[in-house]
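S.K.: The following blocks contain the structures, represented as structure tokens.
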Structure P
Amino acid sequence: MIRVLFRPFPVKVGYQSYALRQRRSLATMDAFEYNANPARVIFGFGTIKQLPDEIARLNLSSPLLLSTPQQVQQADDLKDLLKGNVAGVFTEATMHTPTHVTEKALEYAKAQNADSVISIGGGSTIGLGKAISIRTGLPHICIPTTYAGSEMTPILGETADGVKKTRSDPKILPGTVIYDVDFTMSLPVGMSATSGVNAIAHAVEALYARNGNPIIRLLALEGVRSLATALPEIVKNPSSRDARSLALYGAWLCGTCLGSVGMSIHHKLCHTLGGSFDLPHAETHTAVLPHAISYNAPSIPEAMKALADALPESNGDAIRGLNVLLTKLQVKRALKDFGMKEEDIDKGADIAVSNPYWNPREIQREPIRELIRRVWAGEEARANL
């Protein structure tokens, strides 16, 4: 891991930093710390063809392929690409990475003498790959097929007994990520939209992270702009190669943000609600995001302005920009549509405030309860939480 420590210094005239371009005046740069996560990234169309060479480069010979039940065909295609030289194929990955599934996969990996894991899919499969890798030390190669961004993070979220817990460790970060745009060309429009907004959420919270830095803020804004431009085009024209490529590029940037700085209320709420009430991951992120921003808005004016500038048709209002984007994407915004019950609102609020965590605005139960109620009902976000 590359670590950069920066001390403030007077900015001289003519120094065209990002901060100067934003502030339009002389200023002293704030101190910051930046850690570069050492993942190897291969990006483009048809890059999956490089997988055999990557396996050889890592001196591996018996990878275990991982997928969800819905992506068995893609796992089988990988097996064919590798000419059958695999330890096996495990196709039971599921959302929220339940530990009982991980234990089953671990037994299978051991029985098959796997020397590595290759996960193909979204956050569910990648999460399983991380869970196996951190427990065994096996190298992990990721092939993302959605925009969720888990592949770029040293973070693992696991569910046991109905409770989802997360942990962070540099060893969790996959060693190689192969972004092949071709794998996203057939991603259903609805899933493209929600996993794309999930990615945007990583970048949004990076804008006001307590341990944020100029590099990550640059990546965050570029990621938001890329996805906010590409996703509506994908809804209109799912086969657009330009839009699919731009979306996957944006997802990579947003995932890098998630893996580099701490997240706040949005991600905490999504983990609480998703893990406690078995709600779909990306859909929960999509529904919660505008309301989480509404909650924090009074405490993050600079981040809200930057976000508004990155969102089309925001008219200078980030909350409006997110509302407009979700309308264009035609996504569901009510958690009640995904099985959350009205009586779960109070339980969710209690869980959300029970474990203190940093957030730019103090976590208070009544506003949090109202936030959850609005998300449950599917109301449009508004700036009065």
Structure Q
Amino acid sequence: AINTRTYSAGKGGDLDINADDSIQVNGASSTNLQIPSSVISAAFGSGDGGNTKLSTKNLVVQGGGEILTATYGAGKGGNLNINALNSTQVLNYLSGNFPFSSTILTTTYASENGGNLTLTTGELTAKDGGNIGSLTVGSNQGGDVTINAKESIELTGVVPNIFSPSSLNAITFSNGNAGRLTVNTTKLLVRDSGRVYTSTLAGGNAGQLIINASESVEVNGKVSESTNPSLIDSSANIAERNLQNLYKLPPVPSGNSGNVVINTKNLNITNSGLVSVKNDGKGNAGSLQIDVKTLNLDKAGSLTAASASGEGGDIFVRSQFLQLLNGSSITTNVAGGMGNGGNIAINTNILTALNGSSITADAVQGRGGNIVVDTDGLFLSPNSKITATSQLG
């Protein structure tokens, strides 16, 4: 382990690690204590946390290893900056009675803002539960996460049995807002239940999620043992009971979901893959904004903006070609309460919906959302539909 800690009112010390070829943070110690290898900068006093910087060509974090900045006192969180010229790999997990993922994380339990995480690399891979993100348990703003991967990003797989996904994320467990998550790359692949997301489990709002991929974004499938699809989303979720007890979370979150913005040439959502804004609590869903050349949804792929009772989120799609095949959907929905259904606005040269696909805007007690389609060509099979409904008319 390499650690810096401060317990006083002074600013924590900065930690700089430079390696010409590689940095590896590998798993647990040789004992059976399940203590992973780690690089940690922590602040426990009233002073601000120190900054951590790692510079190398290739970074590997695996077997439950962790790179972490944490603030537990009253100070601001330290920033975490990683520059790995060629590649960054965050792989698998530490097994045992309490398995946990290999992790790169900034976290704050304090009343001040959390530190930011910036990762710049060539190729980024998170596999079998690898986790990269920001966590807020304090009352102020969570740290922002910025991922710059010149070549590609691949997020794939989960930790077996507990199904913790490989992910990029920014999360809040408190009344503090989650940070913003920005992803810049050439190609983004999210498959086998991998995730890119911002989330709130309490009163804070989920952060905005922005994805800029110059070539493509693919969201594909899930692992066979899990019901959770590959996912890009911003959400307010009801926490599991054990998390509610551990972090004193409310039974139902009240924060709002964030917006999701995707800019790319080709967006493919297939095999039950999902891109969404969702609020299972009392707050409103965010908006979903898609700007692409080609949008392809196939085999139950879905764009969704949904809320339990708050205002439904809107979906905006601008493309040259939009194709929905084999039970795929674009949907806004309010499940209950007085919230109005979200609107769907589609501007595309060619829209094709075949084989049981749908574009729908639904509400229960509120007003159903509007659907506006601006296209030069619309091809709709008899068993596909475009509808806007409300139980109140």
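Any read-out appearing in this document is the output of simple, stated calculations on the displayed coordinates, not a laboratory observation. Computed from a predicted structure; not experimentally measured. Cβ atoms are built from the backbone, for glycine too; each structure is taken alone.
S.K.: One of P, Q was used to compute helix-only ellipticity at 222 nm (-39500 (n - 2.57) for each DSSP H run of 4 or more, over all residues; to 500), and the answer was -15500. Which one was it? If you can, show how the numbers build up before the last one.
M.R.: Details: P: -15500; Q: -500.
Value -15500 for helix-only ellipticity at 222 nm (-39500 (n - 2.57) for each DSSP H run of 4 or more, over all residues; to 500) corresponds to P out of P, Q.
S.K.: Let me ask something additional. Given that mean projected area of the Cα convex hull in nm², for residues 147-194 alone, derived from a single structure, equals 4.6, which label among P, Q identifies that structure?
M.R.: Numbers: P: 4.6; Q: 4.0.
For mean projected area of the Cα convex hull in nm², for residues 147-194 alone, the value 4.6 is produced by structure P.
S.K.: The value 8 for relative contact order in percent (Cα under 8 Å, 6 or more apart) was derived from one model only; which of P, Q is it?
M.R.: For relative contact order in percent (Cα under 8 Å, 6 or more apart), the value 8 is produced by structure Q.
S.K.: Given a value of 3.3 for distance in nm of label points 7 Å out along Cα→Cβ at positions 43 and 323, point me to the structure among P, Q it was derived from.
M.R.: Details: P: 3.3; Q: 5.2.
It traces back to P.
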